[in-house]
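Heads up, there are several structures right after this.
No lab work stands behind these numbers, since they all come straight from the coordinates. Just so it is clear, the model here is predicted, and its values are computed rather than measured. Cβ atoms are built from the backbone, for glycine too; each structure is taken alone.
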Structure 1
Amino acid sequence: MRAVPVSDAIWWVGAVDWGLRDFHGYETPRGTTYNAYLVRGERTALVDTVKAPFVPELLSRVREVVDPAAIELIVVNHVEPDHNGGLPEVMAACPNARVVASRSGVAGVAEYHDGLSIGEVGADDVIDLGGRTLRFLPVPMVHWPDSMFTFCPEAGTLMPNDAFGQHLASSQRFAGEIGMPLALEQLGVYYANILMPLGRQVSRATEKVVEAGWDCRTVAPSHGVIWRGDEVPRVLDAYRRWTEGETEARVTLAFATMWGSTRLLAESIADGVAAEGLPVRVFDLADSLVSDVTFDLLEARGFLLGGPTLHHGMLQRVAGYLQWLEGLKPAGKLAATFGSYGWGGGACKQTQERLEAIGFSIAAEPYQQKYRPAAQELAEAFEWGRVFARAVAEAPAKAQG
């Protein structure tokens, strides 16, 4: 795969990681990319680098466009190792380049790379490459304290690092090439599993871009495909919905089971939700990707979580998923829990307590049955699902506060 022109005087020179399957607990069955960009005026800049093992791949693409020794500037938008891990090797190949980052980025690079000293840029700085300029916008906690956006106004190209990205490996570089349905889906999966708890910061960052008057005709993130033309407003609108906590009147139902009893309850409850006219999607936590469950929950207004009791408490899969959700802090959602038990209960009570602590509003008392549910108990589960669905249908479409 060769270097790819992105927009006027900008080239993609990153790397494709076809084999990545886990990103700190977020399953990535489609792999990912580590995008880096050359910006060429009279002088040349490299915006972002790559994960350390992929430096040779990056440098081979750089050489298709320019001798690395001709690069005079390297911009570090984010110090996480998938973007900054290969920085020392890239610097060695670009001996004439100065390196810049946000104030927090300067400190982060030094900590990651044994005291390596680089320069600082901020919102008032402009670097003139001769015919092309770079402007900078530090965006703390989108999604680390050091995060920064870089913009080339002459090319109308925003390089926002992790914002607007997707974990998606492809031989194609642009959203329009792989198809907008897949690109937008993976944008949502990424947002739900990484950026969801930072909605306010993400919203403020996009507002700052508007306030700065940046005309972004191309958005080139550091993971996945690049957005161009009329794709850009669609991406911005998706982020607006998610950061504002807009939800749909539908239900995400996830469960774990040992002997099938909780599965039977889950199926009857889902039928009850559907009988009220609400869409519902059911996930068995034993064979569903956590990232897919969370993506479905991103715009769902209702969440049902079920599991059996083991050792007076939750099954590991249920407890593990709650631990994942606790870090993501979903807001503006109704929840309830259900399950089965044998000689002693406890899981439903613990699950509800965790859901409340995370921030869910409990819309129904737990529904639980002893041993395998009979026909009458499945009918009761069906009705319980209908009651929950009505509460979801009547709830506000947007998170309050």
Structure 2
Amino acid sequence: MPYNPRQMPPADSPFYYRFVDSIVDIGQAAWESCAGTENPFARFEFLAALETTGCTTRASGWQPHHVVVSHADSAGSADNAIVAVVPLYLKTNSYGEYVFDWSWANAYQSHGLDYYPKLLTAIPFTPSVGLRVLVAEGIALEAVCAGLVPAIQAEAARLGASSYHLLYPNPAEREAFADTALVERTGTQFHWHNKGYDSFDDFLATLSSRKRKSLKKERRAATEAGFRFRRTEGANITPQQWADFSLFYHRTYLVRGQQGYLSQRFFEQLGASMPEQILLIEALQSEEDALGETLESAERAEKVVAAALFFKSATQLFGRYWGSTADQSLLHFETCYYQGQDYCIEHGLKSFDSGAQGEHKIQRGFEPTPTYSLHWLAHPGFAEAVAKFVEEERPHIEAYRRDAASLLPFRRG
């Protein structure tokens, strides 16, 4: 990696912090020495695909500006001096983050101030808890985080950025930042947990009678409507399947008057570079002949009408992207949730992170789960206002989670 003169050696820190404008400049070997490959979204291949296919660029509002951390006495030396890396983006909007700060941006604007650009540590378009500060083995996370905050504050001042935000940190990272200038905000997602189930019926047996009948009815309705579901592991996904999926994905955004964040080329590149962590589930339906009659078995043709793309680690399934030819709730529930639960049970995965929001997940056994984000604003007055806001917001979010938990379908006792 070429030496980058933008180095920030905070006082009393054993590390140098420098900023690079592409993950490619860091290199896969150096990145993997810190990130590993277990978490699919922290992988070099995932983040590099976003950059090289044009999904994270200055034009999209996601300009890469990653942090590279090395020992202070080896700054500017070879790649083997790298002890940590942090995905970082210079943002000119708040799209694709799933931790909503539009009201903060509006407040800045109403006072004649610029909220953008801001600096953001997150996995683009991926609201999933996981690694954010990636440290090599033997390096203390707390020490890296302690120096990271002043380094980013100095870089924010240099760039004219209003603030720094870190989204969906894991518990160790939350603890490591606890004594820094970042304030913590809480949110809620809904995750499903595989409690040693041997089958989907085994899971259903834990539900109340009414909820159990409701879920069975939904699954039966999908079958009776003529849908069949096909699972394809990443290495076996064909170019046509990627084309179909990309079409469905973009249609989902277009019906809401938006553009999809990700391109077909991005999906195809992931399929080629990290297939072992990708699963595609498609819904197929029998085509009808010109008279509107379903073709008989020997002549029957099927068309793909919906698809959901999942990622996985050794213990978790992550539901991420979905699309269909038409809006059908029962098709969405089966493709995105029930099929994922089946997969977790069959493959011994412990939990299923199905993405942001979605109260409709509660009755399907997805439990309210706290999520967190960390924030620093350079403007003293707004920093104080945001700190007060998140403190006042917290009990309402916690009450929401308690209310949501009371609606879970599990049998009491």
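Which of 1, 2 yields 0.3 for distance in nm of label points 7 Å out along Cα→Cβ at positions 134 and 150, as computed? Working shown, then result.
Numbers: 1: 0.3; 2: 2.7.
Going through each structure in turn, the value belongs to 1.
I have 23.0, 79 for Rg and Dmax of the Cα atoms in Å, calculated from one of the structures 1, 2. Which structure is it? Walk me through the numbers on the way to the answer.
Numbers: 1: 23.8, 78; 2: 23.0, 79.
Label of the source structure: 2.
Could you figure out which one of 1, 2 the value 18 for relative contact order in percent (Cα under 8 Å, 6 or more apart) was computed from?
Numbers: 1: 12; 2: 18.
Only one of 1, 2 returns 18 for relative contact order in percent (Cα under 8 Å, 6 or more apart), namely 2.
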Using Cα Rg over 2.2 N^0.38 Å, for residues 102-301 alone for the comparison, can you identify which of 1, 2 gives the largest number? 2
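For mean count of other Cβ atoms within 10 Å over residues 62-69, which structure out of 1, 2 has the highest calculated value? The partial results should precede the final answer.
Working: 1: 15.6; 2: 23.4.
Once mean count of other Cβ atoms within 10 Å over residues 62-69 is tallied for 1, 2, the winner is 2.
State the single structure among 1, 2 that was used to calculate FRET efficiency 1/(1 + (r/R0)^6) of positions 38 and 270 (r between Cβ atoms, R0 = 30 Å, to 0.05), giving 0.05.
Numbers: 1: 0.05; 2: 1.00.
Comparing all candidates, it corresponds to 1.
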At a computed 15.0 (mean count of other Cβ atoms within 10 Å over residues 126-133), which of 1, 2: 1
